[in-house]
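Next up, some structures in structure tokens.
Bear in mind that the values in this text are calculations on the coordinates, not laboratory data. Since we're looking at a predicted model, the values are computed, not measured.
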Structure 1
Amino acid sequence: MRSILVTVMLIMVVIVIYNTVVGGSTGTRKQVSNSGARINGTIERINP
């Protein structure tokens, strides 16, 4: 029973850490979106 509780708590901690790193205003998802927008702007400014 104790090992199941510890396992569940560790899984919950991993989920919280993942949401903190990926989500949020400075998370990875936001940084990737900003980088994509910047690259898109650079490509649009290319003059053939």
Structure 2
Amino acid sequence: MEQDEMNLAELLKQTAEENQTRKILEILSECKDLDEAKEKIKALLNK
């Protein structure tokens, strides 16, 4: 791969990881307890 393609791939990976982290934080703030949050996060990761 060219350097530009590698940089783009790394940027896409980083963006996906940041988005997943944001989604997990959103789930944590919406749930009433830890068990509910764990279930929703597991469901998210199993998609």
Structure 3
Amino acid sequence: MQFQKTNSWFSIVLDTQRQMFVATDKLHPELFAEGVTIEDAVANLQTQA
């Protein structure tokens, strides 16, 4: 399901087993970060770059 079209540099998935959002860098898929909210996951991913 796609809610809106964006040119974002990351993708988001929800790990339903652990109830955590996972943000993955689109250019470097080996980089990912987790958070309780989407904003937390993206912020954690930005600190890795």
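Brief remarks follow.
- Label whose coordinates, when Cα extents along the principal axes in Å is calculated, return 67, 18, 6 (choices 1, 2, 3): 1
- helix-only ellipticity at 222 nm (-39500 (n - 2.57) for each DSSP H run of 4 or more, over all residues; to 500) derived as -27000 - corresponding label from 1, 2, 3: 1
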